Every structure is written in C-alpha cells, then in structure tokens.
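Laboratory data are not the source of any read-out in this text; all were calculated from the coordinates shown. Quantities reported herein were computed from a predicted structural model and do not represent experimental measurements. Cβ atoms are built from the backbone, for glycine too; each structure is taken alone.
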Structure I
Amino acid sequence: MINRVLMFFVNLMQRYLPDPFTIVWVITLFVGVMALIITPTTPMAVVEYWGKGFFDILAFAMQMSLVLITGYALASANVVQRFLKRIVLIPKTPTQTILFIGFASMALYYFNWGLGLIAGGFLAREAAKQHRDTDFRVLVTAAFSGIIITHGGLSASVPLVINTKGHFLENQIGLVPLSQTIFHPQTLFITITLAILIPLVCLLMLPKKKEDIVIADLSLLEDIKGPEAAAESEQYLADKMDHSRILNYSLGIAGLFYLGSYFMKNGFNLNVNILIFMFIVLGILAHGTLLNYAKAISKGTSTASGIILQFPFYAGIMGIMHGSGLVHVISNLLLSVSTYETFELACYFSSLIISIFVPSAGGHWVVQAPFMLPAAATLGVEPWKVAMGVAWGESIWNVVCPFWALPLLAIANMSLRDLIGFSVLLFILGNIVAITGILLIH
C-alpha cells in the first residue's frame, strides 16, 4: 500500500516538478497575481515591492552559502572522508542502512540544522558507494528527513531569537525561555515522535523488487580529495608558506581559543555565525595547509550556486508579500475563526501556507509576529504558543521545500524530482504528528 502511494507521488513529481529555479519564478508570478487580486495593489507597485525586497536578505544568503561551502570543505578533508567511509560500513543490509542514515540524520539536525544539512548529504554519498543494494533515492530521503525536526532542536531559529536579549519584540513579549519552547512537553513530544517514526517510514519506502531499485551513478559520486602538496624539490618560498603547517595550525589554534572563550562565556549557545566559524576552524585543521583549504573552499563554492541564485528571488517574494499586505490577508483569514484553544493551530496552518512562499522561519516570523501577537494577547494566548505554531509550520514544510533541499541535492548529485516524490509521505506524517501534539499538549 505504502509503495503504491509512494510511486504515485514519485511519478507525479518526475513528470510535473520543474527545476528549483523555475519553481521560484513560478511562485513569484503566483504571489504577484494573488497580490493584485486580493489586495489594493497595482502591477507597478508589485514590481517595486519585488525589486526593493530582492536584496533584503543578502547577509542571510551569505550565511547560508558559507554554511554549505565551509561544511563541504570540511567534509572534503581526507581525514573526514576516511571517517565517513568507516561508519557507513556499520550497517550491513538495506534495512540497517536506511535506519542508520535516518536516525543519524535526526541526531545531526537536532544538534544543528547546518550540521545535518552537510554531514547528512555526505553520509548518503558514502552509503551509496558502499551499499549498492540500497535504493539511492531512499538513502538521500533518509539523510534529508531530519530537517523535519529542525525547530524542535537546539538550533531552532524562532525559539533562539525570542530568548535572545535585545530581540525586536522584547518590549512586547520579553524573553521567552527555552523551557517554554524547545524543552516544553509539547515540543518534546512532537520531536521525539517524529525522530522515531520518520526513519521507520523511510524503511517502508524501500522497493520490494530488485528491478525497481535505483542505484547511484558512481561517476557522479567520486571521492572529493584535497590537492597534494608540491614536491619538496619544486617548492619556492611562496610554496613553502602556502603549505606551512606552522601557519595553518597557528590559525586553527587561534580559532579554537576563540571558540573556547565564546562557549565559556555563553554556554552551549550555537548560532549560524558560530557554526560557520567552527566549520572554518575545523576545516583548516583537517586539511593541514592553508592552500589545501583554500582550494577546497573554491571547489565547494559550486555547490552553493542554487542558494546564491535563488535567495534574492525568495527575498523578492517576501517583499511582495509584506509590501502588498498579502501575508496579513492570508493569516487573518485563518485567525478570524480562532479561539484560545485553536489559536496555536491557526498559527501553525498560517505558517505552513506562508512557508510555501517564504522558506525561512526567521524571515516570516519577522513578518507574522507583529500582527499575530496582538491578536494572541486579545485571546489570552501565551507568546510561546504563537512562536511554536509558526516554528512547527515551517519545520514540517521543510521536508518538501525545494529551497532547503538544494544543498543536499548538490552534495548527493541528485535531481529534486527524485527526492520530493519520496518526502511527500514524510510531510503528511509530519503534519499528523505536529497537529496531534498541538491539540493534546497546551
């Protein structure tokens, strides 16, 4: 039964799902038309909102690109490659392989979404090389599946923002402790349930017949190796400096001292900037020379091309949504039928819809919170429920979001249509679990 439903979605996506860049432009056109129909906005105003918003999140785009590029560079180090090859040999059968990758993905994404995004992709690559009897599409789906619990994890953007002194809503809601968000029983229930069920569902996706198994093309998954040092006899002063272990490790050790100081003062408080810094420091130490690391970064840059190209277009969509007031119309439509008991669920569905157009919890929290929180206060709804409703809506959508799949697809060298057809089932399960948790635990 599950395989029949799965193949329906896979075939549907393979036939009708275009390239991610095409998708982002189609979404842009759709949002523009919606703004013209639903709001008192002129065509020229829509174009202006789009253009003005186009470069609004360049800093965030740079952060996301660096997460991918520095993560790629770290994973390309020979020492890391050897470690990945060793641990993917732990499972012996297709069943064990899918469960291993699935649970590893959950753990990685729980600790940090950037870590899950990069390490999960490379685990799938190595598993595909070592386990030729396991369907590659299911392997990549299992590696990506952990993204569904991102906002129940330690790097959840909305909970971390509202627990940070000086956040833009502090005067309105104060600081919301993590005990009310990622460590609340509701969040723990949703996160743990998904972390257990999702890998099991991935297991059910394995083809029953050998002829239906899709195996990765090994030529597209060749080992990523850093450059070799020039022969000692050929080295000039510049070469010796480029390959100097002293220069390399002095930089790496300085970075470690900074990280030690940061965590001593702030506790285990990860954010995107610290994650990138950690990847850079670890990458430099792993590669052994500054030149090797620079070349690894250069090679890894190509994997971020999708983010670099598409992020401004998503920012343009955000500009249209915010400038025209379309986001208010969509959310208010759901909120108008809400009560105290159903308000968090309304926030969830509102976020789920808006996530289609704005694939960033931090991004549309900035847009949604200013008008959702006053309505919540009127109904007596606690701020944490608004925050987690928004966060979970975006988190569940992540598993079918073309935008967030881009880094994994670049690493695994796989088509989007081959992934989304499988992850649709995870999206359906995710909604069932999240809605159940919101309704049962207040």
Structure II
Amino acid sequence: MTATSPVDADRRFVFHPFSNAYRHEREGATAMVVRGRGTRLEDADGRQYLDAMAGLWCVNVGYGREEIADALHRQALELSYFHGFSSMATAPPALLAEQIIARAGGSMTKVFYGNSGSDANDTQLKIVASYNNRRGRPEKKKVISRDRGYHGVTIASASLTGLPAMHAEFDLPLPQIRHVSAPYRLWNAEPGEDDRAFSARLADELDAMIRAEGPETVAAFIAEPVQGAGGVIVPPEGYFEAIQRVLREHDVLLIADEVISGFGRLGHWFGSHRFGLEPDLITIAKGVTSAYVPLSGTIVSERVWKVLADGPEGVFQHGYTYSAHPLGAAAALANLRLVEEEGLIERAERQGETLRALLRDAFADHPLVGEVRGAGLMAAVEFVAERDPAVRFDPALQVAPRIVRASLDRGIITRALPAADTISFSPPFVVTDDELADMVAGTRAALDQVAGELTRERA
C-alpha cells in the first residue's frame, strides 16, 4: 500500500464529527494538529495556536503532562486491560472511584464507568428506568431536559440534548423526553424581571409540565450546572433552589450533568457544589482524565443505590467492554493528583475572574455585543445585530463562525456555539495571564474584522 501524508489520508478516509462531509472531502482539515504543550498547539505546517477551549472543554491540566503519560506507560506494562463484568475487578478503577466519591460528597456512593459523556447519560436513563421498575412504578419513565442543554449524541443522549438541529436529521427526540426553557436571561427573561422572579417563573413552567404529564410518569430532570455548548448559560440567583423544590414535591430524580463542570472547571470540584445542587445522579467525563484517554462515569447516590441493590436476585444488564478500563483510571488518578497538588481548582477560579475582566474590557461596550458572561473558567461573548432591545443576527450571516475563523487566522482557537452567535472560552487551568490577554486581544481583532465586513456587505 502506498503511504500518503496524514493530511491527505485524513481528507480521503476520515469521517469527521460535526463537520461538513462534502467540504472536508474536497478541502481537507481546518488544521492538522501534531503537538501540544501547556495551552499551546502546533499544526503540521508549524503554525502555533493558543487553545482557548482546552480541546472541547476538557484538557484541564494542559497538554504534554509527563506525569499522566508516565502513569499510562506504567499501567500498560503492568496490565493494559481487563473487563469489569461478573464482578471482575482491576485496582485503578477501584482506587479512582474512592477518590471520586470523596470529592463528590453529599449522598454519592458508587461509580459506574463508561467511555464518554454521551454513553454515561445513556447509562443514566437505564439507571432511572431500573430504579422505577424495581420500585414497582413502570410508568414513571419520562425525563425532562432543557432547551439548549447538551447531554451527548447517542440516540438517547441526543434526545436529552435541547438543540433541535441535532434532532431533525435523526428522527429525534425519543418519545419519553421533554424539554423546558433554559435559564437564558438575554432572550428568555421578561422586561424588568429580576433573577429570582425569572427563576420562579421557570420553576413554575417545570411544575406545570410535570403536572400536565402526570407526576406518576415523570422520572427525572437533567441539567448542567452551567449550560456549556448551549451558550455558557449561567443560572440566575435562586434558579436551582426553586427547581429542586419542584422536583422534591413530585418525587423526580435530579441528574447533574457535570461532564464539563466536574473536576474544577467552575472553581469547585463539582459545579453542583457551586450552585447548591443536591443531585441523585451525576454524569462525569472530560475533566476526570483531562481527556488524555476516554473515561466517563455515572455517580449514584445512596437513595438510588439502595433500590438497585435491594436483594440478591437479578443482574444489572448493562455495561461496556471498556467499562472500568485500567488505563483510563490510571490516567484519571494521575490527573486528579496534579489538580490537587498544583492547586489547579483555585487557579481556575482566579484565571476565570481574569478572563471575564479582560472580556468585559474588550467586548462589553461593542455595539455588536449583547452579553459577556461566564462562571469559573468558562466564558462566552454573544453577538447581536441590535443591543437595546437585543435583536439576533440573520443566521445566514454566520457571524460567530466568521469570528472564530478570523481568530484562528490570528492563532487563537475558540468555538462558535450552536444556534446562537456566541463564541466560548474554556482554556486549560494552567493558562497564564499573558496567554489570556492574547486570547482576548486576538478575538477582539477578529470581531473588528468581521464587523467591518458586515458593514461593507450592508452598504
């Protein structure tokens, strides 16, 4: 077989996620990334980039950490793999689960391992189904998610995701999934409505949906502490307090999707701690290994576990070949050690404050900026055609994607979020002040370029 370059092989043979297949086959990759160190990446042409997104919200400890590479090497030599079926076990997942439970706190008691946030949320739906079947409530199966929530891309988890573009092509969502409004002040708050009134109205919407569906049919509510891909939407004051009152009243489980927010992104070990959530189930992935290898998990509370483990009969008929993979767990143990020893959660909070201040200074007064928002080391800038009142751009103008492309030309990797003219920032925790300043300056220059293009196009 004739060898080809990686760039050509990619264009010819790789089916890329969330990409235009027609264009990729003809034009090839946006960039062929070949190495990374800290917050910086390099492509096959030698171009340097600052990664303002930590990959996809996930390379928390930065690229090129020898400590994690060494842990993977040692574990691969000692035991590269064995399965977890039929109560078979390996040491790293057991030790990791102990650490995860200690950091999650509350009533959390067990970890079920998977490979990605998507499959972990599939596992959540199976756990919820088993929980209610074992309680003798087989009709209690509906799950309520939120508009703009992102929970994955499998058949079930994409149904939970509240982005219609991810449903239309695949005949989704599944019939037992419902959606309520996102806590998205810019577009969903009424004039003059303060945070607590807005939160109360959204809680009333949830309550009304549960009552209309029948509380005996509604099993769970799933929410990210901060909605990530949906826009970096930070909950207003009183939101989760009001939501949880409704859930408790109707015996509805709370699933906290902490795929992005878990392990420090929001300045706490878990986003639930920051916003006062008391979940029955927690979904984790991304930050548990800083994406050095795939690993995910479903954290189960004592309330749910007591039902699942009630009696010796029966086997939980679910699991993956790679559940509790020892390499994934070894990487996670090394990753969490770095997070702990280097004080990276506290650093994420400090760098997040710096990032938001830089973004406000650079963007807040721009006539095309509707909002600068964020929490911890997550932030977003949303662009609007008119500010007061806010008016959206025509989606055909592709404003945010154009700003992202112009940023990339300046060596800054950010991301345009779906169904909104919003760009996001979620750099590695090790990002420096100077790197943050360069990220913000590069994206502001990109906005100025695109704003000039829009002006010329309207002329």
Structure III
Amino acid sequence: MTKVILIDDDDDLRLSLAQGLELEGYDVQDHADPTDALECVTRRFEGVVVSDIRMPGMSGIDVLKAVLAIDAALPVILITGHGDVPLAVEAMREGAYDFIEKPFSSQRLASVVRRGLDARRLALENRSLREHLESVSAVEERLVGRTDAMRLLRAEIAALADTDVDVMVRGDTGTGKEVVARALHDSGSRASGHFVAINCGALPAEIIESELFGHEAGAFTGAKSTRIGKIEHANGGTVFLDEIESMPLDLQVKLLRVIEQRAVEPLGSNKLKPLDVRFVAASKADLATESQAGRFRADLYYRLNVVSLLIPSLRERREDIPLLFHHLAREARARYRRDIPPMTPALEAELMAYDWPGNVRELRNVADRWVLGLWRGLASRPTHNVDVPSEGVSLSEHLAIYEKAVIEAELARNDGRMKPTYETLGLSRKGLYDKIRRLGIATRPEADSDDV
C-alpha cells in the first residue's frame, strides 16, 4: 500500500523527490494534479501527504484543508521556498504536520516523513482501539447479560466483526438471532454498508428468486424494468438469511453458487455481477439433522456453517432475566413515554420461575405490558396471591416463598397427586420431591400411590 502521496507540479523536482524517498524504502505515489491525489486520500489511508505549497490552481494550503476535511489526523508535510516561511507557519496553525524549506536533502525529507508515518500509525491505532471499545459497548447494550454464555457470545462477535467469514447463528425462537447478526454488521468494517435482512419463510415461492437475485426487464411476464435484488443491494454490507431452513431446495442450489462465486446473476441476464458481502444465516431448526434427512442441502449447510454462534435460551441464563427485564422496560419507557412502575418481589419471582418458551421476544412483551400498566400475570401459569415481605428478605428467599406457593397451589388443584403436579410444572418426579423436602411443603401420606 502507498505510504506517501507526493504532490508537486514541477515534474523534475517531483520525480527526484519520489526517487529519493523510494531509495529510503518508502512506497510513493506522485501526482502533478492535486485533485487526482486527493482521490486517493481516505480515513483509512496509512501514510502521509507531502505537497508543494505554491502550485497553480490549487495551492498547498488548499490541499491541507481538503485533506484535513477528510481526516484531521492525517499528517500533511508542506514544501516551501525561502520566501514562503511565513505562509508555512500559518499552515502549521491550520493543522499542517510540518514543513520543510528548500533546498533540502532527501535524507532530511525522509526523516520528516518517518516521523509523520509514526504519528499516523499511532493515530490509527488509537482510533481503532476507540472504535473497538465503542463497538463492544454497543454489543453489550444490545446483548444484555452477565452470564458466562453471554460473555462468550459477545467475545465471539467482537472477534468475528472485522472478518468476512460467513456465520451461522443458532438459537431458539425469540432468542435474538437478527440482533446478533446486526451486532456483527455494526461492529465491523461493513457498518457503513447495507444490512439486508431476508426472511426466507415469509417470501412467496413465486417471487423469492426475483427478490433475492433481481431481474432484467422482460425476464418474465410483468418484469417491465430492471430490479436490483436484495443480495446485490447488500453489496459492501451484510445479508442476513433468517429461517433459511424454509428456502426451497432448488433455490438453495442457486444460493450456494452465489456464496461460492461471490457473484450474482439476475434473472434474464447472462452476466455475473461481483459481490462483496458477508452472509449470516439463521435457523430455528437443526440444519445438520435437516440435511441428513434430505430437507436441506448438505453442501449449503457446510458452506454457511464456517463459524457457528449459539445464542442461549432464557431458561439457560435465568440470572440475566432481571437485568434484561429492566433493560427492556427502559426501552418501553422511551417508546410509550410512560414511567416504569416499581419492580415488585412477586413480579421478579414470577419472571425467574417461568420457562420463557418465547425467550427474549416474550420477555419484551411482558416488559411492554408492565410499563403500560396492563400486566395481569403470565397467562400460562396460575396467578397466586403471595404475601412476600418487602424488606429484609433476600432474592433467594423471595424465590423460595413464591416457588412454595406455586407448588402448594398446584398440589391443591390436583388433590395432592404428584404425577399431574410435576408434569404440569415441567419437573421430574425426583425434582418435585426434592423441592417439597427443601421448601418444607406438607403432603398427604398416600400422595405417592398414583406414581407407582
């Protein structure tokens, strides 16, 4: 990569300076026209700009202002004549890194360039660190949790964010697979590109191919104009393929070709269009099992499953539920402009005791209803009036009080019979007996008879 952009309208001097810098070991790109040179300057440029201060049309001061407008941390070194020193001092006030007065040796210029490159490297390293810290913070804001499983997931996202590797996201319904895909996109170098989410199960079979790959005018009846497909629209960004297990098998073949070639061929066209995209796929089904059963192409599964991210269900990270509920309640407060009601011990105990089949999506609905004042308890669990002390009681004691009330109520509803009680509560027989002993719940002597 070019490390020095050299700008000077004097052809002989420019070529001499370029040769001197190259002999010192630098990569040099020289330009007589400042406009051409500025097209090579970006925020990711790792080098320095060296420019003569007096040039027709666009002066070195103009070059300085244009470069600093692109990146204020990019070193600009100005070459001045003997009478231009006051102008160079003014340029230093404007933000020039340094100036060098004619005549000078190639070693003198190389020394200034070396210092400028060191300053540029340090600036880029600091910027990269800040961006990394900001992205990690953003990921933590999106993927809330203190359990080891969530820490691991966030660490994996941070490690993969700046790579182009395709990723498979696995998790139960409602765990936040699209949230993970967006975190991968927004935390990496593709953040400035499009994030295109495609629900493969929601697109009608008759239009899915056109939606994904696009079409040329006249490709089929009703195709009156050219249409860019969703995959091509994501060029430079990320394609998120949700519910990919529902994609028809014949379309899976075409998708595999696109992923392998990194090129797309719209319907009605014979021309491949190159793509620069990352594919993130998500499935609520086990694609390994689906491919073994012939319901999903094994080659597509292995091509997408380069790296796999597993999102834990809520029941696997119960310790995160109160923290996550507070986070979702704050989001609801912002949407509905309502105050968050005080969190009661009974509500927290109920949240912790519930199995959350709908995962984070279901918890978000509960948080919305709580903030809106519409909370009536979890519908799939009986509502119990539990007299829980408000002070001097730890969370574990709150949970024990509520858990005991739920089990006693279910035993009463089943006339003391154990089997329907542990089946309704989703416990094993041993699990229910352990809780009864631990919580000191009274049972009738003949309670075991129906379990034999």
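Here semi-axes √(5λ) of the Cα gyration tensor in Å, for residues 191-430 alone was calculated and came to 42, 26, 18; which of the structures I, II, III was it taken from?
I
Thinking only about FRET efficiency 1/(1 + (r/R0)^6) of positions 15 and 159 (r between Cβ atoms, R0 = 35 Å, to 0.05), which of I, II, III has the largest value?
II
Between structures I, II, III, where is relative contact order in percent (Cα under 8 Å, 6 or more apart) highest?
Details: I: 29; II: 20; III: 11.
Largest calculated value belongs to I.
Where does the value 0.10 come from, among I, II, III, when FRET efficiency 1/(1 + (r/R0)^6) of positions 23 and 327 (r between Cβ atoms, R0 = 41 Å, to 0.05) is the thing being computed?
Working through the options, I get structure III.
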